Structure I
Amino acid sequence: MEVHTEKYPIKFVPISKEVIWGVENIKKDLNIQVDGSAHKKIGEIWLLSDNKRQSIIANGSYKGMKLGAFYQKYKEEIFMDATTQDFPLLIKYIVTDDRLSVQVHPDDAYAMIHEKSIGKTEAWYVLENKEGKELILSFNEKVTEENYCSLLKNETADLEKYLNQVKVEKGDLVQIEPGMVHALPRGMKILEVQQNSDVTYRIYDYNRPDLDGRMRALHLDKALDVIDLKKKVVVKKKKLKTHYFSIEEIKTDALCKMEDEYIYIPLERDMGILYDRKEENVQRMELVFIPRGLCAMWMNTGKLLKIGFGKRKE
């Protein structure tokens, strides 16, 4: 049976997540108003999710509809690659007021066997790093295939001195493949694009308690299974492409045609979209999705992030 679909620029209600390393005024940091976020330590804003936390459409005919239900009903009409069972991406802002745990993610094969889930390839776009903090990406040269297992299992080892520190700046794109040990420092703002998976194996957490006062669990056995010391650090400018998604920083002119079936996020100013003799305003840092077949154009100039789905011809 043919499903009638109305096509327009689709926006979503952001979802906040309270964490021990978050900030208390997320609206000031990211220009995003999140219900119930006052006086809470919010570290993540999920902009697009068909995971444990479901995004809800914020505008138009589909307003109030959950992303998962929307994708299942309309995916063949709206998405070029509709082969995945669930919506394929999870997109979030991350703002840190403390260090994140040192962690690693599994690939699809390992995650399916051990977690009944897909794995996690992700990437970071650096929105702000005013203090010049360094990312943790893999181990340094002191760690080898022969000693990393004993190092991680040694509770008295000073793991921090074995971690590889990488300098990054605003606008950098960082690829985090499965098997790559990684962590964010205090004082950074990033946009994270990843597979639609929430599987993480925590290796080290600075011996600190969670919001409920309990020590956070480590997952050393599974982490040791998936750590790959051969993974190379990948930091790029302007554009990064993986098997699952692409991210590109672009500048657009007024009346510039938008490519359909991409996700856009204005980085510096509010932007207007013209489509079917209608207008839609998109605020700075707000996410908007352009469905397949929709003819739309930007009404003004600006810098944006353009996020594409994997398995597509460029």
Structure II
Amino acid sequence: MDKQKFRIINIALQITLGLLFLLSAILKATDLQQFISDVQSFNVLSLGIVEKAAIIIVILEFLIGFAITASIWPKLAIAAAVACLVCFEVIAFYSVLAHKEWVCSCFGPLFRGRFSYSTIIRDTFMLALAIYIFFFRAEEYLFKNFPSVISNTVITLFIVLFAAALIFSHPLNVPKENIIVGCKLTNLKFQTIDGEKLDLTKHEKKYLLLVFFDAKHDCASCLTEFLLWKKLQENYNSAIQVVGIGSAPSRDYLALWVKARKIKFPVVFDYGKTFIGKFNITTPIKIFLDQNNAVVLMNESTGDKELQGGFTDEINAILDVKN
């Protein structure tokens, strides 16, 4: 292969790497709140720090991608890309080998999913590409060597892309929905911790009791109410379908929590509080729905037996059951 073809291929590879970083940054920006939620689920940093870190990651990737593509300080930009990819690779390996339930949203919603060996292969490919370009890039491919028309066009595209990413990004402070008696809950399609699909959009039983809880962070005395949840499921099984929607550091953590308490009703793993996070409520809490999924009753969970009895009385009144 002659030097000219070799040079063209290396330039094309450099531009490809830069565009991959730009694509990653733009896709993250278009669903920034989800990216923050995914990072928060690592349970390493507080939410305030995670929000700032997520924004920094998006901006950093955008700048790296632009610098590599336009060949502005290329050595520094490619070295930064290698450093980022090494970090991503370490996280991916740890997540897979330690059986973490972490989600990779490196390319936003496009390839969002749990870290797996395919994630490692993809990151390894990008890392190898970055290292290759670092050592074999076409030295004469530099922004300062571009004709003024091309350099002005590149800068304009950068500004447009950056502005578009900001405009179409989801706001950090997404307004949460208020749940009140009479409102209807939608998108009740889940997967249980056993891997079974659970569609609660329509349910055969007359009522649905959703129990929202955080197995690790909710108060211990409040979570002793699980005995009431089991009792309601056993005593009113013909009329009420009980479903737990639980948050936890991992699916395995939640599964062990459920198994230790011998809970038999379906429990959903609400990863990163993706579902409960949409609502302006605090866990643990019980939400009682009718057959149309309209809220009939809401009640905060408690370890107080008297208050638990009061909730049961309200259920009895709704079902018109005499004690």
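Starting from the value 0.91: which structure in I, II was Rg/Rh (Cα atoms, Kirkwood Rh), for residues 250-305 alone calculated from? Of the structures listed, the value fits I.
Source structure of the calculated read-out (FRET efficiency 1/(1 + (r/R0)^6) of positions 146 and 186 (r between Cβ atoms, R0 = 35 Å, to 0.05), 0.10) within I, II: II. Upon calculation of helix-only ellipticity at 222 nm (-39500 (n - 2.57) for each DSSP H run of 4 or more, over all residues; to 500) from the atomic coordinates, which of the structures I, II produces -17000? Answer for the origin of the read-out: II.
When mean count of other Cβ atoms within 10 Å over residues 10-17 is calculated for each of structures I, II, structure I comes out greatest.
I, II: which one has volume of the Cα convex hull per residue in Å³, as calculated, at 151? Of the options listed, only II reproduces it.
Each value in this text was obtained by applying a stated rule to the coordinates, not by laboratory testing. Note that the structure is a prediction, hence the values are computed from the model and not measured. Cβ atoms are built from the backbone, for glycine too; each structure is taken alone.
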